[in-house]
Structure I
Amino acid sequence: MATDRLSQLEELLKEDPRDSFLQYGIALEYAKKGDVPEAIARIEKLLSEKPDYLGAYYQLGQYYEVEGNNEEAIDIYKKGIILAQKTGNTKTMNELREAMQQIES
């Protein structure tokens with residue numbers, strides 16, 4: 001089923017290649033299929049194009065952790081925390097801080 005959804009999302013992305021939500025959704029589908037490296041690559045690309053896509057920071061950090069890249073996870077959580085502070089999103093900021101603290105402890 002994930003493959004069907006992935007195909008659908010990729011077709012929609014062809015119509016609007018700059019759609020951040022679709023790019024993010026495709027990354028999540030790759031992760032669901034077990035292709036975490038591809039999910040990471042997709043989210044990294046998304047953040048390089050749209051660094052203010054706050055929701056992607058937490059998920060990317062989680063994927064880095066799955067891959068054993070804790071330093072990269074901490075770095076991305078810190079970047080997300082800074083963005084969350086700038087935008088006044090305390091809920092996301094706290095989630096990112098908690099995720100980072102779990103690695104550091």
Structure II
Amino acid sequence: MKKEGMTCVSCGKIAKKAQLRFQGYDIDGWKCSCGEEYFDPEQAHRFLLVNKVLHKEYEVKLGQIRSNLILRIPAELANALKFEKGEKVLIKVDDMKRFHVEAVA
């Protein structure tokens with residue numbers, strides 16, 4: 001018989017799957033009836049990476065390939081946002097000097 005959930009290290013009971021709050025975000029995890037919470041390690045790691053770059057500013061140079069200008073995204077930022085080579089992004093212009101980039105879902 002397969003157990004649903006994971007064994008709590010505090011009390012030994014089975015913690016059930018749950019949506020938990022992690023630094024202001026909803027994240028998958030497990031919650032035990034004794035109150036212990038366990039976060040999904042992959043999701044928690046990603047949120048830690050995002051929080052690391054959240055309020056940083058990056059000054060980068062524009063490059064050029066043929067007639068197109070290219071914007072290089074620093075590896076730290078690309079890793080945190082899970083941007084990969086060949087992935088499509090959406091660029092929206094905010095005003096004469098600002099735009100933002102978001103991943104296409």
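Just so it is clear, none of the values below were taken in a lab; they were calculated from the coordinates. Here the structure is a predicted model, which means the values were calculated and not measured. Cβ atoms are built from the backbone, for glycine too; each structure is taken alone.
One table, with the values for the structure above:
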| item | result |
| --- | --- |
| Distance in nm of label points 7 Å out along Cα→Cβ at positions 56 and 96 - highest-scoring structure of I, II | II |
| Among I, II, structure where P(r) over Cα pairs in 10 Å bins from 0, in percent as derived comes to 16, 44, 31, 9, 0 | I |
| Identity of the structure behind 2.0 (criterion: distance in nm of label points 7 Å out along Cα→Cβ at positions 24 and 88, calculated), options I, II | I |
| Winner on relative contact order in percent (Cα under 8 Å, 6 or more apart) once structures I, II are ranked, highest first | I |
| Value -5500, calculated as helix-only ellipticity at 222 nm (-39500 (n - 2.57) for each DSSP H run of 4 or more, over all residues; to 500), assigned to which of I, II | II |
